[in-house]
Structure P
């Protein structure tokens with residue numbers, strides 16, 4: 001009779017908690033990626049989980065062999081990554097921070113279930129507000145902080161790179177820039193350290209015939225910040241972009257890539273900030289966050305980063321946890 005090793009990790013197994021638009025789109029992306037051989041889908045609506053798992057499984061013959069199924073919290077025991085997308089949806093006109101108390105209450109039911117299974121892997125938080133919920137998850141789970149990662153500003157950073165690439169008519173993969181701070185309204189485009197293949201952003205702009213730097217970069221940053229609102233106003237939800245972002249984070253973990261990604265993690269004095277989770281560049285590998293990567297910020301960016309942290313700290317202090 002086969003017995004389950006409770007202290008073993010199946011590095012090819014992931015668990016998705018939450019099977020709404022974001023969770024299902026993410027599992028669809030992960031199915032195509034070939035990163036995992038097994039994905040369990042968990043939702044309070046088990047019928048929804050069964051339906052999504054069956055629908056996505058029908059695409060397996062076009063990808064790589066894997067098992068996708070509706071599971072339970074017991075599947076957490078040997079998973080390498082548990083992804084949480086469960087939570088209330090952001091409505092039109094609503095900020096991510098407006099979701100705080102509703103989603104903290106949901107996490108109070110999810111995280112203890114994970115904790116009691118003696119989970120040994122990486123906890124990846126995607127639900128919004130992701131920075132607050134990452135900090136809440138560290139506190140409720142008791143897991144080492146380096147194993148609790150928020151999807152952070154990985155998507156915002158991709159949006160920034162895309163917009164800069166479009167503006168300069170250059171491959172967005174050659175754009176090196178970060179959105180940092182809150183994944184939300186106080187996020188900061190760290191332009192002072194931005195470059196295009198090593199060439200400072202302003203200099204490259206002039207090479208391409210663009211000289212009105214401050215106005216253009218400000219417009220791009222505002223466009224990036226409001227991207228989710230624009231999408232939600234048109235189609236009621238965002239899910240494809242974040243699904244690709246989660247896949248990218250999973251790649252870095254499963255392949256132990258040591259990739260530098262602007263994920264959300266607890267701050268312990270960096271930039272003079274503590275006791276909150278914030279989205280900052282970090283080296284991500286099989287053990288989660290190895291170390292944060294300091295980036296050059298000018299005085300204005302540093303001030304905005306600290307203000308962003310203060311706003312999140314105030315929200316966390318007022319939350320019922």
Structure Q
């Protein structure tokens with residue numbers, strides 16, 4: 001299946017239950033092709049859970065929702081071992097992480113210890129319980145949500161956890177026409193449960209492998225390295241982009257080119273993904289963070305002040 005055809009099928013299928021989120025679907029596809037994870041940050045009620053569920057059903061993958069609360073334990077996520085009297089041996093009971101698309105709902109409402117139980121799964125595709133390692137089903141993807149407005153009773157995600165997310169996605173409020181379409185859709189019931197799968201797992205794996213063949217030229221690599229270096233010398237930025245952040249931008253740009261039907265990355269691919277890939281990785285100094293538009297301004301300066309390569 002062609003990448004553009006897959007994207008169109010997914011957008012059409014998910015669009016049956018979620019209106020006007022084409023950009024979010026595109027970013028989810030980029031994360032899937034890169035075998036990455038997404039942080040969906042927005043206010044309640046804009047469709048974060050519906051998007052994750054519809055995405056999983058459209059791909060024909062196993063879906064598991066984990067509602068993060070202060071009393072959720074790491075063992076609830078990763079699983080645990082108990083002694084089985086009948087078998088006379090320790091038995092492993094799988095945790096909620098044993099699925100393919102994981103919705104970590106309101107992830108910042110759980111303790112840092114529980115949050116950190118996702119690190120190994122997100123980075124290495126496995127969990128280790130009592131010294132025994134268990135591989136996770138593939139493809140594996142975490143979609144975590146958090147409310148950027150409400151901070152009472154929350155535990156902010158540390159930089160190490162944020163760095164494991166390939167992209168940060170904002171859904172935003174719908175337009176008036178989209179709002180009307182949403183109301184019309186909800187005159188029906190069980191919309192998500194009725195969604196069919198539009199691709200197969202072998203097709204997803206084939207697309208992931210094909211995406212890895214997209215060429216990233218030396219000028220593009222140098223361009224990414226200059227962008228990374230710029231973030232490390234700005235007075236307004238307390239913590240610049242790490243090498244992992246540079247790798248994430250390269251991988252996402254490659255997936256963007258693949259979805260556009262190209263076999264090579266161009267500077268536009270890199271520039272268009274700066275905000276979703278880096279906005280959750282940059283840590284601003286307190287005085288700069290007071291300006292809500294500080295990140296937007298920084299990314300604008302970053303593009304203007306970094307030499308754009310000419311591809312021959």
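Read-outs throughout are calculated quantities, based only on the coordinates presented, and are distinct from any laboratory measurement. No experiment lies behind these values; they were computed from the predicted model shown. Cβ atoms are built from the backbone, for glycine too; each structure is taken alone.
So Rg and Dmax of the Cα atoms in Å, computed for just one structure, reads 19.5, 71; which one of P, Q is that?
Of the options listed, only P reproduces it.
Can you spot which of P, Q the value 1.26 was calculated from, given it is Cα Rg over 2.2 N^0.38 Å, for residues 43-82 alone?
Derived from P, not from the others.
On distance in nm of label points 7 Å out along Cα→Cβ at positions 35 and 179, which of the structures labelled P, Q is highest?
Comparing P, Q, the top value of distance in nm of label points 7 Å out along Cα→Cβ at positions 35 and 179 belongs to Q.
For the read-out distance in nm of label points 7 Å out along Cα→Cβ at positions 19 and 235, a value of 4.8 was computed from one structure; give its label from P, Q.
Q
Please compute relative contact order in percent (Cα under 8 Å, 6 or more apart) for structures P, Q and give me the label with the greatest value.
Top value of relative contact order in percent (Cα under 8 Å, 6 or more apart), among P, Q, belongs to structure Q.
I have 4.6 for distance in nm of label points 7 Å out along Cα→Cβ at positions 99 and 219, calculated from one of the structures P, Q. Which structure is it?
Q
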